[in-house]
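Take a look at these structures.
Each reported figure results from applying straightforward, stated rules to the coordinates on display, with no laboratory input. Model, not experiment: these values are computed from the prediction. Cβ atoms are built from the backbone, for glycine too; each structure is taken alone.
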Structure I
Amino acid sequence: MKHGDQHKLKELCNWFNSLKSNTQIEVINFITEKTEDLNIPESDQENLNLMISEIVRFIVDSEVTDPVTISKFLRNNGLEKISADALTEFCTNIAMPRIDALTIARMKKENLHNTTLFVLHRMILYHDYNETPFAHLLEKTGFSEDELAFRAIRFIQNNIIKVARRDISPSTLARKLCDDYGIPHELANEMVRPIEENISEIHQAYMQHQINELINIFSSCLSEDED
């Protein structure tokens, strides 16, 4: 993080510390999902959004995902441990897709295409990915580090699931990959094309998965009633 950005974050941490204790607790309860509503003045909401943005920027720019390291960084900038830990988890969840996207953007076209096909066929349409030796999967991604391979796979899987749930269309996904995540157009195509070519199978597989989940829940309820 640049010096000017860190100075801004330190100021925002000092602002947070200046809030009344009940306001701090309300913010922490909201970001840790203990409450659904956040009732604070608009000016405080703006400062909170700025602080979250600065923390997310630090996580993405540094590509640090270790919660202990991030929390320590926030405590060094003035936050108390409870606040630092809560904001670490909240902001890491926001930053993670962006970090994963950076990993995707560094992949070669062939590796991204092959990894997308693996996720699509072995993790979405079928669930036999455990049959693939991890060394073979690493080779597909082109990475030598486990963590980078996991990031690429996680990003691809999460976005295929969004399409499967009909949260977004393949065309919208293509736009978001380029505009929201900064992934080059030719790489975005390598990821989206297999999804478009298998869209019917993806929707059917997701629907079947949902049906199986309902059957399992129903069977579990029946077993409990019998007991």
Structure II
Amino acid sequence: MCIESVIKIQAICRRWLAHKHNIISKLKKQQSVFESVISGYHLINKTPIKETVWEEINCDIVQNICSISDEANGNHLSGKDNRFDSFNISNKSTKRNGNNVSISSYRLTTVCSDKIHGNETDIITEIEKRDESFDYYSILIRDEKENSIIDYEWYMIPKDYYLFKIHSLTPKMGKTGKNKGNIVGWESKYCDITFSMSSQLWYKFNMNEIKKYKVCQTTIDNSKPKINYSQIFHSFSNTI
């Protein structure tokens, strides 16, 4: 390969990496929008924001700065939920446990189960295949505190970040009961697969490991009285 071709490829890679990083910088400017959308949701709803709702709310937050397409509308197929500009997004939400979080991912019963344990190579290949459908995890993490206070933090994390790159798996052995000594799933440093939980893949890590990808945050007092749907109807029915 000639030196000109190498330089051209390097330039393309630098532009792509700059563009990739730019979406995170772009979304960090949405702090005030993030606060208003999350607060607006809790004017009506007491239930914390979870996965299906987060997909819709996430689109509301970015609609003025990103082109949105391919919305899943709650249809939880593996991988991509929607597309922001040129990036495919997988929406996730979870509740923190101290400084630790668990993120649910794919059900892997096609490659491993209590009946057919599967093997490391096939499981990793299946995960990598499904990961091809998206570029970023858009994760909303909540901390439900005393007195109905909820802290929300939004993270935009590249799918190729080391926490989500599985290079090896080891069998997880049962320790009690009828499963003692038998394979009951698979695990690695940052993930866990348990057959009795529909062979669902879970990523587990400390929040300090993702702090550089935090985009926005806000705190909600969820004890305040809510507006009901009848009030909304009577307030806006004459303006629609």
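When log10 I(q)/I(0) by the Debye sum over Cα atoms at q = 0.20, 0.26 Å⁻¹, for residues 49-104 alone is computed for each of I, II, the one that comes out at -0.62, -1.01 is I. If helix-only ellipticity at 222 nm (-39500 (n - 2.57) for each DSSP H run of 4 or more, over all residues; to 500) computes to -9500, which of I, II did it come from? It was calculated from structure II.
Sorting I, II by relative contact order in percent (Cα under 8 Å, 6 or more apart) from high to low puts II first, with the largest value. If FRET efficiency 1/(1 + (r/R0)^6) of positions 57 and 217 (r between Cβ atoms, R0 = 30 Å, to 0.05) computes to 1.00, which of I, II did it come from? Only structure II yields this read-out.
Looking across I, II, the calculation of mean count of other Cβ atoms within 10 Å over residues 97-104 that yields 19.8 traces back to I.
The greatest value of mean count of other Cβ atoms within 10 Å over residues 129-136 among structures I, II is that of II.
For log10 I(q)/I(0) by the Debye sum over Cα atoms at q = 0.08, 0.11, 0.18 Å⁻¹, the calculated result is -0.41, -0.73, -1.18, so let me know which of I, II that is. All intermediate terms of the calculation are to be shown ahead of the outcome.
Working: I: -0.41, -0.73, -1.18; II: -0.39, -0.70, -1.38.
Attributed to the structure labelled I.
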